[in-house]
Structure I
Amino acid sequence: MAGIRIERLVTSGTFSLDGGTWEVENNVWIVGDDEEAVVIDAAHDADAIERALGGRTLRAIVCTHAHNDHIDAAPQLADRTGAPILLHADDLPLWKQTHPDRKPDGELTDGQGLTAAGTELTVLHTPGHAPGAVCLYAPALAALFSGDTLFAGGPGATGRSYSDFPTIIDSIAKRLLALPGDTTVHTGHGETTTIGAEAPHLQEWIDRGF
């Protein structure tokens with residue numbers, strides 16, 4: 001698509017859940033053109049995200065899930081830009097652990113379409129890492145924004161509260177492996193991958209019944 005681009009900003013902070021805290025680096029994805037954009041996962045540093053936007057109109061702050069490291073900068077960024085924070089309702093219990101006095105502005109639902117610079121991103125509900133985890137699929141860009149559902153090397157972690165391994169494998173099998181193999185997967189942490197690169201070893205887990 002002419003004019004639209006995908007930008008990656010890496011921010012640093014902490015992830016806290018179940019009484020533990022870990023240092024993490026997060027990918028913040030900005031999808032847009034020279035005039036407007038959406039932010040996928042406002043992690044850690046509202047100042048850095050605002051600088052990366054460079055004065056563009058922010059249409060939405062999309063949360064792939066509500067672990068604190070993916071949403072901690074969202075209210076501050078929303079207050080500065082006027083953009084709505086969007087989250088799947090199943091992740092509200094997690095959201096409230098980080099922001100008990102600030103609700104998201106709108107809900108994400110499976111199959112919902114969001115527009116960034118004239119390009120549609122479709123919401124795919126992919127529970128497992130978190131109950132309300134979603135991915136965003138932009139077929140015109142051959143791009144999937146996977147949050148912590150799928151990484152280079154396999155599925156997201158499921159060893160903590162609100163997560164479930166069979167559920168995340170089912171989500172990946174039914175929602176993500178059906179996408180074209182050349183779809184680039186823009187992950188919540190680490191490097192990008194493709195559906196085709198991840199499919200063989202994911203299929204092994206599916207064939208074994210998890």
Structure II
Amino acid sequence: MEPFVPRFQGGPWVSGMRALHVYVLPRPGVDDELLGLTEACRPILGDYPIDPQCGSDPSDAGLLHLTCEMLADAPASEYDEAALTEVVEALRAELSGMPVFTTEVGPPIGNVAGVVLDVWPEADAVALIERVRSAIRKARGDGALQHSGGRPHISGGYSYGAASSDPLNSELRNKVVPRRATLLVDRVHLLDVAWTFDEGLGGWRMTWEPVAEILLGR
């Protein structure tokens with residue numbers, strides 16, 4: 001693995017800058033199986049240069065998220081209330097016909113940027129992402145869609161240093177059971193997301209502020 005560096009509009013992120021994102025967020029009391037799985041990874045990640053995204057116990061989802069899309073046409077500071085309202089209304093219109101679904105997440109796998117848990121089956125998640133992208137395109141144009149997140153996944157932790165993923169994957173495989181967990185997807189969240197370089201950590205840390213919650217199928 002290598003140190004993770006967030007990117008915006010094709011270049012490295014400016015520390016402290018904020019951008020709007022649409023995420024699916026696991027929830028305590030709903031996705032406890034998933035939160036238990038990610039919490040079981042936490043002590044293993046502590047032996048590697050990885051900043052865990054899960055909370056310290058299964059009642060805390062921490063910063064776990066499934067990225068649907070980033071709105072990359074402009075930093076969040078350049079969106080006024082009218083622009084935010086237009087995005088929210090476009091998301092609500094596009095997702096009103098999207099049914100609620102359950103999928104599975106896992107197993108945890110070390111990769112170049114830390115640890116990820118792939119979503120599978122992925123067909124419903126891909127359909128959701130495409131609807132989110134359609135809504136953003138209608139509200140902000142093609143210029144807002146500049147990033148590809150790859151196949152749907154939840155990031156279990158971001159790397160802030162270089163290390164071999166081989167021993168990490170061996171530990172995750174041998175010590176973390178069950179290997180997969182369910183995720184209920186019945187809503188998405190529009191969030192104002194910041195990445196800031198943490199000098200003490202020597203890597204990037206995410207924070208966010210909620211903007212809107214959009215329910216599926218309503």
Subject >> Entry that produces -6000 once helix-only ellipticity at 222 nm (-39500 (n - 2.57) for each DSSP H run of 4 or more, over all residues; to 500) is calculated, selected from I, II >> reply: I
**OP:** Tell me which of I, II gives 4, 18, 22, 19, 16, 13, 6, 1 when you compute P(r) over Cα pairs in 5 Å bins from 0, in percent, for residues 102-157 alone.
**Re:** II
Original post:
mean count of other Cβ atoms within 10 Å over residues 62-69 computed as 27.4: which structure among I, II?
Top reply: I
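Computing relative contact order in percent (Cα under 8 Å, 6 or more apart) gives 15 for which of I, II?
I
Bear in mind these aren't lab numbers, they're just calculated from the coordinates by the rules spelled out. Just so we're clear, the structure is a prediction, and the values are computed from it rather than from any experiment. Cβ atoms are built from the backbone, for glycine too; each structure is taken alone.
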